[in-house]
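Student: Structures follow.
Rule-based calculations on the coordinates, nothing more; no lab input. Because the structure is predicted, anything quoted here is derived from the model rather than measured. Cβ atoms are built from the backbone, for glycine too; each structure is taken alone.
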Structure P
Amino acid sequence: MNIVYSSSDVYSEICGISLTSLLENNKHVDTIHIYIINNNISDINKNRLLDTAKQYHRELSFVDKVDLEKLANTNIYVGRWNIGTFFRLYLASILPESVERVIYVDCDMIIRGSLREVYEMDLGDCLVAGVDDCRSDLYRIEIGCAPGTVYVNNGFLVIDLKKWREENVEEQFTAFISERKGDLTYMDQAPLNGVLGKQNKIYELKPIYNAQRIFFDFSYKRLMRLRKPTHCLSYEEYLEATTNPIVVHFTPTFMTGTRPWNFKDKHIFTKEYLMYKQISLWKDEPLRKDDRKKKKKLMTLICKLTPKWILIPVMGYLHASWYPKQRIKIARKNMQK
């Protein structure tokens, strides 16, 4: 089983804790090779990551990052994200050609169960598998996909690299990025879905493989009113994802700005995250302060204090309608240049 992370030095502790959870819960798997795309990780943290793999008798290799802007021949607007998120689109080139299938895992995840079944699953004609991101159809329209198309969150992906190479998927990603002048909604999620979703080559996984924080912040009914998805998870899938997920994704939301490595984070799986931290080589590292800007903190506070009967329709309109419509206008403008 091949597992891929991408990490900077700042995120190396978070990556190490995620890696600890993965290895702790997959001891039954015969072979695991971890690849970490090195986005300027310090020697100290490299050694910690290597030692983590050694503790579980697993192999770990660091691989060099690529110059994405040179590859796409355009500047890429990253906003609050890191350009390293794009590396997962170019794994066919970054990793050895002998690596034909991988699971890509975001650093801000914990793995609570076995990944063997999902790794070995038959993807049919699909090139990648992921969990639907529970968004309105306007996000699909923006990237050229039909309403109802699977639109996955890119945090946890099962990727058939052999097919990616055979079908020159990287060239298609690069063309998508260049065409839109590097201005993309949710970063590499746009080309991933815009290229493969349009071709119906994305296999949809159960939400237990990417239980995002928004699932925990709202009840099922409120989540549906907030996100307004037409292609969405069922109540039974939502319940399974929030009570017994295999993969927990600590994505930030407007309701809960902190994350498990911050003081006083209240996610129901924060205690479990801290348990993995305690058995990791980063157990002595202090929890981090909430370093968000004052505007972000104020927004979270206002959202928490606002009655839900007001908050849900307002944020639902902004997220499911107003914002994607603005992005559609920007995309069309960029593509006309």
Structure Q
Amino acid sequence: MGRSIVRLKDIADKTGFSTNTVSLALRESPRIPEQTRTLIRQAASELNYLPNQIAKSLVSRETRTIGLVLTDITNPTLTRVAQAIEVALSERGYGTLFATSNNTLSEEMRAIAMFRSRQVDGMLIYPTSHRKLDHIRPLRQANYPIVLLVGDPDAGIDAVCMDERRGAYKASRHLIDMGHRQIGIIDSSNPLGNLEKREGYQQALAEAGIAADPDFAVDPRGHSVQRGFWAMDQLMAGPRRPSAVFAANDSLALGALRWCQSHGVRVPEDVAIAGFDNIEFAEFAGVPLTSVNYAVETVTRMAVDRLMRLISAGDVLPEPRVTQIDPDLVVRESTRPAR
């Protein structure tokens, strides 16, 4: 048998006050004397009273919850972002609902529909595809608060994100400045249309007068350390081996590093490796990894601030704004000048 629900009337019966007085007291109304509020709070606690959030949301049109859609919960950077967002929202009195698309557009659409059915006050979304946003754009056009955590300046949707194109450019430029001319890339985002890192890599090569070699580009078909190991095997099995490799995230870079250690290839003497995200494991790898830093605290703070601004705007939202944060490159022992 289910537990009976404690109502305001039960507290009123216990204390002798009216239900209206009890309601005002539990909302800390200054119209009720502090001594009365204390008595009513104590009675509510003794009865294990829980506020009816559904009823409150019907009155206020707010549920005080935010939906967060991630692409991959196993990604260390996204895990850190999710934790930071939950803390930041909690400080503002909001709860966080989580969903994962597993890099599948249909799952992302299902998660968004689920959050809408739960009537969350707004959403923070890592879109599976940075350019396939037709299922999100109409929500923003209907004044629904949404902030993307990967942004396309022309999407017509608010976003706060790292400038991935700029970060990949910096990592590739660093390898070029080290004297490398044969630079491989391990990047799985191309089939999803997430071209920013590939474009940053290609821009750095083009500026240095280096032709992009298709033999030096491998799609690891995933984002894990294991996929990075497999991709490095593909890169190094060709007729010409790269002297340096840029991996689109640190998990892939760690897999590439592990392949080198397993096959007697010295890093950075025989091949330099640079990653992206600057996860904790990058600094403490067997050979500490050079990596583009993902500024978790900055992205989190600015994204939550923007979402709160949209929520407080009411029925007419301000024009969409995309904020791209210029990332820093953290140089460690996995890159050094080419021989």
Structure R
Amino acid sequence: MSDATETLVGVEMIRAAAARIAGVAVRTPLVRAPYPGLAGRGTGKEIWLKAESLQPIGSFKLRGAANRILQLTAEEIARGVITYSSGNHAQGVAYAAREVGAKAVIVMPANAPAIKRAATLALGAEVVDVGNASSERLAVSDALVRRFGYVTIPPYDDEAVIAGQATCGLEIVEDVPDVDLVLAPVSGGGLLSGVAAAVRQLAPNALVVGVEPELAGDVAESFRAGQIVTWPAELTTRTIADGLRTQSVGVRNFAHIQAFVDRIITVTESEIRAAMRAIVATTRLVPEPSGAVTTAALLFHGAELPPYRKAVAVVSGGNVAPEMLAEILIERG
């Protein structure tokens, strides 16, 4: 691990985060997923979906944003907060900032889904539009910090954010102590690094697998190479999974992934769409494309997964445009 890398998030920090955000984020349920042939009668396997789509903002991102913002001083709250996000972290920051009475500014790409932009504005945030590249969002955010003194709430590469996302993994282990496989989406790495840190420290025999779109597979490449690889925006923006279009994994996040994650799997666009249909049909949950990648791995990449008896797949969010969901549901898989 690099000297520049922060200490890995430990169990005490994760438990403290859980207590801190309890009044803002909710403890989401595990929903049994009886996928035919995977967790049906006689298979000996049980699969649950961790329904982060049922958070107040429809995404796990509230956990990390709340843990970071709830630790701000009165002086920092008065300055206001800023972040850069395609939508879900934007809503998390806006929601948590509203809870403490802080102004929230969101630097958002032009291709962000309209449903996420509208929700962010509805929460009282100010939105600044930029191009599609995540690097451009960061540059504009930094310029606004220098000009106005806002406090930056990073979307993933931050110790407090990782600890907040880790509370999702803490809940999984508390609800299924003998879980032996946990799957989480990965892009910037906030969710996967946090979930993996919690699961592997609390249930050492469990394995953790990250899942990302094949069209935005920079983390899988980084994992194989043993170092962070950056993909250009024109590649990562091809995927339907708009929440997983980050161009490279965070430094702190990658350190946690190297320490706690067993493997990274990539899934195709058609597999993501089929997984969305399967989730709706078997659990009645509504997933956004980014939230369906873990189910896609279970349905189509069983040969790449380690053996398991009890698996939990994190459905990271449900903020999908109604017209997109309708289109996908009527497709013939």
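Student: If Cα extents along the principal axes in Å is computed to be 50, 46, 37, which of P, Q, R is the source?
Tutor: Checking each candidate, the match is P.
Student: A further question follows. Can you say which of P, Q, R returns 0.50 when FRET efficiency 1/(1 + (r/R0)^6) of positions 177 and 313 (r between Cβ atoms, R0 = 35 Å, to 0.05) is computed?
Tutor: Answer by label: P.
Student: Let me ask something additional. Give the label, chosen from P, Q, R, of the structure having the highest value of mean count of other Cβ atoms within 10 Å over residues 161-168.
Tutor: Between P, Q, R, the highest calculated value is found for R.
Student: From which structure (P, Q, R) was distance in nm of label points 7 Å out along Cα→Cβ at positions 145 and 217 calculated, if the value obtained is 4.0?
Tutor: Traced to structure Q.
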